[in-house]
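**Student:** For reference, the structures are reproduced in the following blocks.
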Structure 1
Amino acid sequence: MEEVGFVKSIIGDFAYVVFPRKSGCGGNCGSCTGGCASDSITIEIKNTLNVSIGDRLKVGIKKRIFSKMIFWAYVFPTIMFAIGLTAGLTFFKGSGYGNYELLGALTGFILLGISYFLSGKIDKKVQKNNEYEFEMIKIVR
């Protein structure tokens, strides 16, 4: 994954690069009625290209790391929901509950919530250990 941002500041061997957040309407907020305000995000990256303040910069994240992020954000919660739903339906139907569909769905949503909690814990651990490995690709002129 690659994005273009601009260098806001440089401290030591690190550059602080600002990226505008993408809005749901593709950056054209005037075309939708959501009234979205797109903020920006700043990340710290090792200054391997000797950039200066104000430079536009293309930054990437390694594909392996990006795939892990996708797994923990989307795939893991979906799997947990499916397991909870299936297990809940099977258990409650076998136990003779009349509203086993509702209880099965509730079980699925409980496991979905647990999966988001676990994903958040894993994300904090990864951020703390600086495992995201952003890298400077090139200066954009």
Structure 2
Amino acid sequence: MDKVKAAFVAAFSMIFGWLGILAVPVLILAGLNFTDYITGILASKRRNELVTSDKGLWGIVKKIGMWILVGLGWAMDVLINYASQYVGLSIKLPFVVATIVAVWLICNEIISILENLLDIGVAMPPFLMPLAKMIKGQVEDKTKMDA
């Protein structure tokens, strides 16, 4: 059992060491993905919506799409670092784009979970939903770029 624990700790230490700044958002996003999926299923019963395997599958596909977005953010980080080194700039931006993408997705997941909880009938502090939307808006405003 101790060897299993040691292997588990070693594996997670390597992953989190490699992810660096992205480790916490990745962990939070994974937990919120699971929570949103479960609360979405529970809320659909209260919304008188039919819970089907097809609908559940599309929910999982949507979550996979979120992780693809984080991966694309990572690819952009790699490209930016490579290009900056190629032109002689020593700019190191470890996972900046991927982290911003993950934070934006975390805000979306929080808003979705709050909406699901409201539909389930959970009493909610009146400041929580506006706060989540404000944080999402600030992330969008700070990262807004002209096309």
Structure 3
Amino acid sequence: MSLTGSLYSTTDDKLKSLIKNDFDSIESLTEIADLSYFAINLLEILSKYSNLNNDLVGKILQGNNSFSPEDGFIGFSKSSEVKRNKIEILDKITSKNFIEYLKKGGIENNPNTPIKDRDFLIQYFENIKKAYEKAVSENMALIFRLG
């Protein structure tokens, strides 16, 4: 996975248009969350300690579908898929659970991991949850751009 990226929300109709045009106007969308290099840590922690299927966990930051332009990766989920992912994945993981996963993974107690990184990982997870909650409440699709 890339070291940089963005999470966008849009309508299903706009998503269809973007897909049809190979996401050529993705820059016109407003970023709702950052997908940084912490995405790798987040996916590894959730895959290993959440007892959720790895394929499910991957959908959180990669979407249910994908498009691979020359310069990176674009994943996307229609509004119905976003809602399902929130219910089947993110609603099962509270912030308290996530902190427990960090402890199990040794990240929380590892002296080599700066406190700011641990705090950022927790905030990063909470931001992803908020983005999903907003998308579901507004019946929006999500687009994940990496690279």
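Just so it is clear, none of the values below were taken in a lab; they were calculated from the coordinates. These figures come from a predicted structure and were not determined experimentally.
**Student:** Who wins on Kirkwood radius over Cα pairs in Å among 1, 2, 3, i.e. which is largest?
**Tutor:** With respect to Kirkwood radius over Cα pairs in Å, the highest-scoring structure among 1, 2, 3 is 1.
**Student:** Quick one: helix-only ellipticity at 222 nm (-39500 (n - 2.57) for each DSSP H run of 4 or more, over all residues; to 500) came out at -15500 when computed from one of 1, 2, 3, so which one is it?
**Tutor:** 3
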